[in-house]
Structure I
Amino acid sequence: MKKFLSSNAFRVIWSAGLAALLFYICPPCFSKITIGIVLGVLVVLINGSSILKKLPIITHISRVLVGGLFIFSGFIKANDPLGFSYKLQEYFEVFKADSGLSLFESFAHIALPLSILLCVSEMALGFMLLVGYKRNLTLGLLLTQIVFFTFLTFYSACYNKVTTCGCFGDFLVLKPWTSFWKDIALLILITLLISGRESINELFSGLITSSLTIIAIILSFVFPIHAYRNLPPFDFRPYAIGMNIKDNMKAGADYVPAEYESGFIYENLKSGKQEHFNMKNYPWQDTLNWKWIATDNVLIHDAINPPKIVDFSITSMDGADLKDSILNNKDYMFLLVCYDLTKTEDDETVHAKINDLYKLATSDKIKVLALTAADAKQIDDYKHKHQAMYDFANADGIVLKTMVRANPGLILIKDGTIIMNWHHNNFPTYSDVKQKYMK
C-alpha cells in the first residue's frame, strides 16, 4: 500500500480527482471552460516531474519569479502593516457576515499581528526559496499561503465583496479579478516548483544558508514593526508629504467617468439560477420561468484618471462644512487625526505633548483642529479625560485612517499641502516644528 501511495499512478488519481471536485463545486461566476483549463494545467504540472527533471532551467526561472514576487509583495505590505491590517479586517468582516461564524470576528481583533506575520512569511519564504533553504518545507508553506490568498481573492471577486485586495498596498491597487489571476499564475509556478523540486538546491553551504535565512527572518520582523511604530517609510497614499489635497481631488486631464449599466437580477424558477439582464432583454413578461429579485448596476468600465481623493469632507460639530476653509487656509495649521477615540493611544505623555503643542501654537495664532469619526459624547469624554482644549471636527473614519497611519497622528498642512506628518510615537515639540517646517 505504501508503495502504491507514493506511485505516479496514485498521484494521477488524486490530482485528477481533486481537479474534478473543484470543477464541480466552482460557482457560476467563473467560466467552466476557464476553470477546466486552469485545473488541467495544474494536473499536468503535478504529474510532470519526469519532464521537469530534464528541463531544470524552467524550475530556476520559476524559482526566481516566485521568490522575487513574494519578497516584493511582502515588503510592500510590511511598509504599511497597519493599512494591510485594515484590509484583513475588511475580509474578516465579510466572512463573518456571510458565514455567521464568530471565529472571523476573533480574527478581526488580531488583524494587526496577523498582518505582520503574513508580511514576514512572504518575505522570509521568498528568500528561503531563492537560497534553497529547507526546500520541501519552503515549498509546502508557499503552496499553503498561495492557496489561502487565491481563495480570498476568488471569493472577493466572485461575490464582489472586497473591491481591492491590498496585495501590494497603495503602491499598486489591483481589482479582485486581476489579483485572482495573479494568484493563479503564482499557484501554477509553485506547483511547477514542487514537481521540479529536485533541481532546487542550496546556493551556499548549509551554515551560510542557515545564517542568511535567520538574518532575513529577523529583518522581516524588524521592518514591519518599525513601520507600524513610526509611519510607512515609503508613502504611496494621496495624503503623503508634499501632496496637495486640493490637487488630488481634481480629475486628470483625460478623465473619463466610470460607466454603469442598469439592469435587473431575475431567478429562473426551474433551475434556481440567478442572472443579470439589461434594460433591453429582461424577461418581465415571462412570469412562468423568471422571478424578479433585485435591481442592480453592472460596471462596464472603470473611470480613467479619476481624482485620487473623492471622499474628503470635514464638518464642524454643528454640521457646518469646514473643508474649503481648511484647504484654502494660507497659514500653517495642525490637524490632529484621531479616527476612533475608543482606540486612541492612551499614554498621558503623548497627550501632554499634544496639549503643550496646542498652547504654544495657539499663542502664535496657528490653529490646531482634531478630526475624528466619534460622536459628541465620546469627544466630550475624551476632552475631559485628557484636558484637551482644542476643537474637534467630524470626518469619515476611513478617510482619517488613510490620511495618517496613527491614532492619534499629527499633520502639518498649509494651503491644502501636506507639509509634514508624525506618528504619536514621534510627536514633535512646537519649537522644533516652527524651526524646521514653518518657513
Structure II
Amino acid sequence: MFETLYRSLSVMATPALAFLPKWRAKHGKEISSRLNERFGVSDCVRPNGKLIWIHGASNGEILSIIPLLDYLKSLPSAPHILITTMTVTAAQLLEKRLEKHDYIHQFIPYDHPQWIVKFHDHWQPDMAIWVESELWPNHLSTLKKRNIPSALLNARLSQKSAKKWTLFRKTFQSITSCFDVVLAQSEPDLDRLKSLGLDHIQSAGNLKDIAPALPFDPVAADDIRHAIESRPCILFASTHTPEESMIADIHANLKKDHPELLSIIVPRHPKRGETIAHDLNKRDFNIALRSLKMSPRPTTDIYIADTIGEMGLFYHLCPIVYVGNSIGTIPGGGHNLHEPAWHGCTILSGDSLFNFSDQAENMPTSGAAILVKNKDDLIQNLKQLLNDESKCQTMANNAHDYVLQKQAVGLDKITNRLEPVCKKAKLL
C-alpha cells in the first residue's frame, strides 16, 4: 500500500520535480548542460557488454567504493561501470580520483516512475550496487520488477531511524526486498536491520575502512608547507554550521599561549567558504581563502581551504586534526576518521559519531583518536597536544596501524559476500 501511495504521489509531484533541477542549477547545485539526466535521459551511448550500476549519493559513499572498482572490473565478464551520484561535488571528486576510461558517470534521475523507466531502458544494468542508506522506493521497486541482481553495501541504520521504521516494518522489508544481499557496515547496524525483519543481511565491515589514503598534489604541498613554515597548525576538517563559530572561539583561546597558531578550516561544503570568511572577519581575524588562490601569510589567523578534492593535502600537512560534524551540528554523526589516520595525524572528534559507530568504539580504545564532549573539552585536549609532541606521535602511529589492520581483512570479506550476486548476474 505504501509503495502504491508513494508512486501516485510521485506522479502528482511531476510539475514540481520537473522544475526542481532548474532551480538547483540556478543555485549552483546542478550542471545546466546535464539536467536531462534527472529525467532519465542521457547523451551517453550505452557500451556493449555487461554493465554494473553503482549508486552513491554523495562524497563519502562515492569515495568508499573506489577500492571495490578494481575487483569489479577484473571480473571475467569485464563489465563496464556506471556510477550515479546525487550531488555535483561527488561527481567532481570522481573526476579527480578516477581515470575517465574507468567509469561512466550520470546524475541519478529523481524518484519518478517514468524517468526511472527511461533510465533503465537506456542503461539496462546487469547488476546494481547501492551504497549506504539512501533508499528511493520507485528506484528499488524497478530493480525488483526487472529482476536485476542487486546488493546494498555499507548499510547503516541509526537507532532513531530504526525506531521510526519499527512502525512500518513491512514497508521497510518490501522496499529492501530487491536486494539479494545487504551488507551492514557495523554490528549495531546489523542488529538494528535484523530487528526490522531483514533475513538477507550479513556483516562485512565498513567500506570506508578499506579506502586508501586520500591523494594530494606534492607541488601544492610544498607551496603550503613553505607558507606555514614552523607555525603550530591545527586542521578543522569537514566542518558544518555552527562549528566554525566554535573554531573561532578555540583559536582565540589557544592563541594566548601560541601567538603564531594557524587554524585551517576545510568546510564540508566548499561553497560556504565566503560566508564563513565573512562571519569570521566580523571578529577581527585575519582570513585567507584558498578558492581565491590565497596562501596563508605570517599574519593569517584562519585559512579557509574552500576547494574540492584537497582534503588529502591538508591531512598531509597538519599534524593535529579535529574532524567535524561532531559537536553541536544537526543531525551530526561525524565523518570518517580513517582518512586522517592514513596521513599520520593526531585525531580528535566530537562524540556525535553515530554514522561511524565502529570507529567511535574502537579508535579511542586503540589510542588512535580522542573523542571530546564539547568545546571546552576540545580546547583542553588541543592545549595538551600542542605542548606534547611525544603524545601526538604515539597517537599518529596508533591511528596508522589501526587503518592498516582494517584494510588487510576488509576487502576480501566484502568481495566474498558479493560473489553470489555477481554469479546471479552472470558476471562470474
Structure III
Amino acid sequence: MVKVITYGTYDLLHYGHIKLLQRAKALGDYLIVAVTADDFDKTRGKINVKQSLVERIEAVKSTGLADQIIVEEYEGQKIDDIKRYDVDIFTVGSDWVGKFDYLNSYCKVVYLPRTEGVSSTELRKKVQNTRIGLVGYSSFINKVYREASSVSGVEICKIYSRYDTNLNDDTKKLCAYGESYSEFLEGIDAVYVHSNPHLHYKEVKEALLYGKHVLCESPLAMSKKQCLELIKIAKDNNLVLMEALRTAYSTAFSRLLLLVKGGKIGKVTSIDAVCTSLSTNNDSVQSFNDNWGSLAAWGPTALLPVFELLSTDYVDKTITTMLDNNQMDVFTKIDLRYLNAVASIKVGTGVKAEGELIISGTEGYVYVPAPWWKTDYFEIRFENPLNNKRYFYQLDGEGIPYEFVAFLRAVNDDYDEHNISNNISCAISDIMEQFEKKSNIKIIRH
C-alpha cells in the first residue's frame, strides 16, 4: 500500500483545495491529510484564518478524500509524521516548489499544480472590509496603521488626532482635519481608540452611541462605574467592545496561561510583574498633553497576568507611588494579597528596571524575560534543572494584527474572542479609580 501525506490550513475550503486533495489521493492508496493548528498557523504568520481548527477538519472530512486526518502542531513535525505513519509520498502545491526538497531523504516529494484563480486569501479579500477609524494622539498610531493594514478585511479610512506632528506622511493623509469627533464617526464601521486614558470613556461612549464597534486600549475607563456603563451600552446595542491590550492576544501569553492554569507549576503562590520605560513615549503609551503617568501607561499590562491567574478577588492591596513636581506618578508599586497567594506589580515611566514576569508555584515557576509583555519565549523551571522546558512562539511586530484579527472575527463572524474578560476590564478600571482618588496610598517624592 502506497501512503501519501499532505499538509494545509484548508481555510474556507474551496474548489482548489478539493482538486489538490484529489490529485494527492491519486498518487497512492491511502491519503493522510494534516490540518495545521491555529497556534502553529500564527507562528507561520497566518493570523487571519477565518475558521477554527474544528471547522477546517470537518470541511476536509466532508470531502471524503482523506483516509486519515491529523493535526500539524509544531515545526519539524513533517519528518516525525513521515516516520510515524510510514509515508511513501509527501505532496503539496506547486507554490512550495523546492521548499520541502529536504524531505526527499525520507520519502518521495511531489509538487502538485494548483488550480489557478482561486485561493483562501482571495476569498477572504472578497469579504466586505470593515472600515475602521483610528483615534489617537501619538506616533504609535503610525504603527497601528502599518500593522493593522496588513490584516485582510481591515480598511483604515480615517484618523482623528489633535496633533499631526506625531504622524508620518501616510497617516497624515488620513487625518480628519477640521472634523468634529461626531463627523469623524460618519462613514466608518468601527473605531480603534488610543488616546489619553482619561478620554477613553467619552470617546468610546460616543462611538457606541453612534452605532460603532470599538477596540479600545486598556483601560476602557478610569472608573469601574464608567466601565460597566460602556459594557452595557455595547451589549444593549449589539455592538462589539473589546479591550486592546496586545499581550492578551499573543500566542506565547495564551499558552503560558493554559500551562499554568493546567497545574504545570503546581499551585500559584506569587506573581511579580515589572513594566518600565524612561518616558511614556515607549512606542505604546504616549498621548497628548502629555504624560499619562506610570500606572495609566503600564498598569493594565502588569495587572493582566495577576488577574488572569489569581482572579480579581484580592482581599487587600497596598499602593505606593512616587510623584514628580507635576504630581504625576513616575513609579508605582501595587501589592495585592489573596487568601492563598500574593502579587506585586512595579510600573514606571521615570524609573528603569528589568521588565520581567515571574510566576511562582508550589512545584516550579515561570520565567519570562524582558520585555515580557512582548514575549515570544518563556521558560518553566523546576527544582531539577533537567526538567526545565523552554517555549518559543513567534510574535509579529508589536502584536497589533492579532488583536485586530480577534476584533474582526467578533464584528463579522459573531465570534466571541474577548481575550480580556469584562470582569478583568472592570477590575483594572477600579484600580485606576482608586489611584486617582489617592486614598490610602503611600506617597514618596521624586
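No lab work stands behind these numbers, since they all come straight from the coordinates. Source: prediction; values computed, not measured.
Quick notes on this one:
- For Cα Rg over 2.2 N^0.38 Å, the highest value in the series I, II, III is held by structure I.
- Mean projected area of the Cα convex hull in nm², for residues 214-349 alone from the coordinates reads 9.7; which among I, II, III: III
- Computed -17000 for helix-only ellipticity at 222 nm (-39500 (n - 2.57) for each DSSP H run of 4 or more, over all residues; to 500) - originating structure among I, II, III: I
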